[in-house]
Structure 1
Amino acid sequence: MVHLLEDPALRNREAVFRDRNDAGRRLAAFMRQHSPVTEPLVCAIPAGGIPIGLELAKGFQARMFLGVVRKLKIPWNPEAGFGSMTWNGKVYLNKELVRTLNLTEEDIRQAVAETEKNIRERIEQFTGGLSIPPIHGMTVIITDDGLASGYTMKAAVEALNSENPEKIIVAVPTGSAKSVAMISGMVARMICLNLRDYYPFAVADAYQNWYDLDDDEVIRSLSLARKNQLLY
């Protein structure tokens, strides 16, 4: 069985998508041709994965939900993380890094509590506290705007696997070869249009128009999606 699908014409290229919406539409079209699925759920990782997820939901006439994943911040360097936490309370530690940093149980406990609060706030802000759909026995497509280290996606995959889906497919517009290889070993199908195997890798390099999505834009997009019955 083929676990990894890519578009060879986009291999190792940059600036191949106009923006996230263009990337999502092209990803949906590629999947319909090469990896069709029926009645999937789409799990989008905020914030960058939301435009991608909405295009997939449109393309497959599916419903989308948000898979909020946040890093556990290193106390003295909050821009970096030593693990992650998912929307359903699963905690994943980089145990080697925890040992290297000599983090205490209290350091970890405080980071988990802070991250849990942040996740609750983001879910409330973006969805009004809507619940996650039943995953058991479903085909779930997880998406983001790209895979760099891959650890956020890894946490999302493991969190969803705990809900016993029938199948998990990860579909992203762009990704590093190392991260794509890691994730492809965890899921039924890995789809990455723009695979790049050189270093350094940046998700942004795949896009002509790249910027960080702010919360107001995310909320407007989700409000429109809700009116169009694309949100679970």
Structure 2
Amino acid sequence: MITPDQIRAARALKGWSQTELANRANVAVPSIANIELGKQKPSAQMLDKIYEAFLLAGIVFTKNGVEKRSFDERITTFSQEDFPGQNLYLSVLEDVYLTLKDLPEVERIWYVFVPIDEISPPAVVEQIRKIRSAGIQIRNIVNEDDTYLMGDFDEYRLIPKNLFVNSISMVYGTKFAMTLDSSFEKPEPGAVIIINDENAANAQRGVFEVLWQTLPKPEKSTAREKY
């Protein structure tokens, strides 16, 4: 379990204010202040959110304190070993929301190769609704056989099934992310890689745009609910 001293040290290492950490961890600012002062005993869920926010930013907690990851800071990886039993895709979706929500409208576009909407658990559906509520445009490239489409047809393009891979990849802002070790039988990813590099993101965005402009839109949906 991380300590108040480690939280303060991690903030200092990143140059974050308490407000910045609170926004990234999706907790109240007074909670961060009170935790660091030892006035509030945080729940395990709140500590997980704080831990996750730092992990996504390249900070790891050690027995002796905190440290930055030794590899390229533009690359963040985390796995089920970091968050046992959690759906790592939710962590990526929260990063999509935080990265895009305050950008100019023309830049608030989330490009994503996505598996079937039908297998998305309720928590993922709610997180996508949160993303949409921030005015973020979504461009989904899905398997041509997928008819369970919870968004508007304009938000989808159909890729031939022989070219579709059931591994989520996406571009948002200056970031390119992908999931590993997922399948139709086990959609929750075993690991996630996020590359925060403008050139890498723009290269992947270009590929998405070519596909977006050439692939067909869907014409039917069997979805029982909408985002």
Structure 3
Amino acid sequence: MYLFFASPEDIYEDELTIRGQEAVHISRVLRFDKGDEIQVTDGNGNRYICVINRVSKQEVSAEIRQSENEERPLPYLTLCMGIIKKRDRLEFAVEKAVELGVDQLILFRGEYSLKENIRMERLDAAAQSAVKQSLRTWIPKIIIENSLERALNHYNDSSMLIVADETTSSGFSELKKSKSYFLVVGPEGGFSDGERKLLNRKASVHFSLGKKRLRTETAAIVITHHFKSMG
């Protein structure tokens, strides 16, 4: 089964339009045509069962036959991750975190972060692709912050603040369940002393991902999978 994306402004009461590369993929690559049934999401939790009624080079229009709104599955996950210098590794981390169920993604520049060049359109495309791959209907919001302190401004007490920390021996089994987690994974250069003090002031829970030292993107995948499976 395929799931396609349509912008919310292109969705009406009984019809929607898919544009750009998404439309090209439907008509030229997958060879869908008039009368074929497709599933579409707007990225805001809505799923539409549609039948194609018009196909052109850059647009596919479809009649909406059925629609449903899907609630976000619990627990709600925010992944707060240090920015990775290499673009392909950063995009890989975003893609896999979204596939595994992250609801919000905050990327921050740590004090020991290496200089990087972020292209938001590529990160958004990776997130959208991951949503379609995993048949999700919610596209996570991606936020860029220039420091861990600014990133933590998105945290509130309704979530449990969890920090992946290679310096502690506490494991998954010692953590309590929650309906919402704010997961922090440090940058490639690790946390500075000041950043560690900041996290401690926030009453964060530190735990270990194991004895092996993991890359930032690997740690992000491991921590996301574990906490999403606690639902």
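Coordinate-derived values only; no laboratory data. Just so we're clear, the structure is a prediction, and the values are computed from it rather than from any experiment.
Numerical summary
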| quantity | calculated |
| --- | --- |
| Top of 1, 2, 3 by relative contact order in percent (Cα under 8 Å, 6 or more apart), largest first | 1 |
| Among 1, 2, 3, structure where P(r) over Cα pairs in 10 Å bins from 0, in percent as derived comes to 7, 31, 35, 18, 7, 1 | 2 |
